[in-house]
Structure P
């Protein structure tokens, strides 16, 4: 689905969860600081009416009366209105109901056993799974969160889903490797990895995507953060994507963050139903180095798909000016030769930034896109 205006803006995934939500889910009454945060963001985003009984109970510290389900609903509403009020064209809920991107989907599948905790790139932890049998699906997931948001959203929804390649790469592959005969060398490990990710794609991701589409989801983002860690497996990333989306009718975009994208070419272009590549660029853009030169790859290989253009760095609190963001958008437009292909977004999810910093980054991004439209005259 195309946006009616040039340089539509979008988020990539997660934002930080507010303190009142985190404290409430632990069964704790919100601290005065958390209540002040709640008041400030309610006034800014109007995510919940002042007369809402859940709000009154929160303010009184009656957490059990609100309940975990009520807290999660409020958290999802906050994330949705936060992104909408910031001015984004495509939104979700900042992954308010999700703890992280690996463990939850694996728990919805059969054929895995969860082992000990591993640390993600920040101070988040998840239980790593081991493949111990054929992959199956208990039930399609993310449906409840999508149904809730579909009824509340005022902007176009874009649903993020962790990709099959990443789920396979972040798991121990015992069952499929055990099926390989002879020496378990590199060739056998690669064959086992391919079998695991194809089964995840066919038997878990594809049914989940189909169920979301059947309920009205029209834009789905496949997240593959592991893709950049093994550039020699770009064809496996593509196979996972193609198997996941086979026979489905929706707009699919692929997000790969923090990678040397040149190492993934030209294999990545074989992702058949991928209509947009959503990448980071601002992280590498400095006065000494143009961080947007990788866009030349699309001209070199004559690929005309959309680009989700990272224009704000999610690793630092430094606030890019709207003018800098405008210039990055215009620079990318010049490289691609077609500004209509560009969607504007942060490099990745903003969960490692405070809500205040993320808000400034997003609103400046929206203003930068406005300036870029004005510069082009559209």
Structure Q
């Protein structure tokens, strides 16, 4: 049995069902990122685990024991919020110490734990400051310290990096996993940022439409999304999707797309003749200036540099719109004006989804 088990949990508020038959197992010491769009119940799920809310149905087990009948203070669960939720009249030291004082620990033990935690979080020099005197990064670390100082067996982090600047967010993506390993907590990390989910989670649990639609390693979520909705959520710019009806050919599955006949290097299986959506990641669309065998002529409508990547907006002969990405150095070769270029597709990485259900159609064995 997993150390933290969420078993068929359901939660509604009035006539609105937020969570429906939600189940997840998290191993001891594992960090799982819960990712999904706003309003899908991520925070509600954390509050159910912590005991702030009770479920309408289902169970939550920690260490093999149900905690549904226990209050929040009895569950040995720490939680940090995206809005910091610090006591404004208390210095950072007392904010971090507050859960220890509530448990009645001796003053010397409180002093030892708070200072040790603050040193790990690199905020030991601001422990005497009030929250209004702290930077957002220091506030975030203070809130995290308050959750960690109890040394909880389960730690719930509700989008804790959302309100900090980009530089600190990047630094904490690197530091946080190392830090949490030292506390040996079992961690659920909620985020609306797919990059953050993939960077921090040993596994990613995609919560959408009130259910976990896929739970897997980050690379598998990206390369083998279980549903078309998941494929759309991961990637910037988003995946290119087009309707098609594959036909079985001797050398693979043939589709008509972009005014061309393309052959996917995969066995037909049950996919032939079935209405599908084909998904092409922008990074799997390569653009060149000169024609070559297998390259498809397309119109280059726009070139948009984005940091170290460039996004190319293309239009095919059948007027389909295509997004491609390349490095800025390659993108600079195309200029900014409208022109014809040539597109090569990495069809080995193409994804097929059932058009009606959105279910991923894996390659036939």
Structure R
């Protein structure tokens, strides 16, 4: 699916329209190419983590590329997926749910859930079909990610074995899952988890139906692009090595790595101070939240209003957002050209993940405009 008619590229759109609000540029071709890359390389089922970008155009283009399974974290995300793909397979792997949310999920035909404690398993018991897959979520002190998801969700190996036994005792289909942490580029992180999952299953005396290796796949932010194929190969090899003939079916749920490269974000310089600091028309309450949390991408092109690229020597500049809150600034200076001027655009690549999900309307600002382009 395409949003038509597309502009040629972001630079052409900026030159033609001179927008004064931040703009997200979307490439359906890039998104579908990334989806095909995951499907060709990952040795199992590829699902999409809707939280990273729930846009209708994103979901529809993923379906067009062959993605029919989605990881949803709330009833709103369930509705969003079903609106573009009524027969989509939904995995509800947010391990904390209210009873009301469980009942909605049961009515939506969710096929897979995750749990990390007995009380959450209790909520599912008697409310979801006995044939449902229940994945016990494992957490380990494994490094290699920008930040650790195990501090909030998951359970250690011993408790995981007990919980897996309870899943089987209640008649559910037993599986396990984990998340190595966001922006993880080290294949060994997945290997460590897979080995521990096999040990947990043996300790519980349980044959796993599936193993969900989570998301966490790194997107290209700084330095060389991550070698996703190396991670895919390591996951497949380690699963075969530690499980042997009893290897469960594998599942992954990429979010950031699936959608990041399909979008670029253009923000405009509103003001330039004699200190070198700049004010731009989006900030940490909008599409730049991810820069605050995990650092800035290193692919930033500065364009003058006439479309020419600024090529002055790079200098560190403090970057403030447009709101009246003094906290609305990037935590670290950005290296930007010395000849940058008011009215210029910063075109930032790889901004498809979490920009729209986390953007607010604080002070009347926020990320509202999206333009489909033939290429980024």
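FYI, it's all coordinate maths here, none of it is from the lab. Keep in mind that this is a model prediction, so the values were computed, not measured. Cβ atoms are built from the backbone, for glycine too; each structure is taken alone.
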### Query
If log10 I(q)/I(0) by the Debye sum over Cα atoms at q = 0.08, 0.10, 0.17 Å⁻¹, for residues 116-339 alone is computed to be -0.33, -0.52, -1.34, which of P, Q, R is the source?
P
### Query
Here helix-only ellipticity at 222 nm (-39500 (n - 2.57) for each DSSP H run of 4 or more, over all residues; to 500) was calculated and came to -7000; which of the structures P, Q, R was it taken from?
Q
### Query
Ranked by FRET efficiency 1/(1 + (r/R0)^6) of positions 20 and 196 (r between Cβ atoms, R0 = 41 Å, to 0.05), which of P, Q, R sits at the highest value?
Q
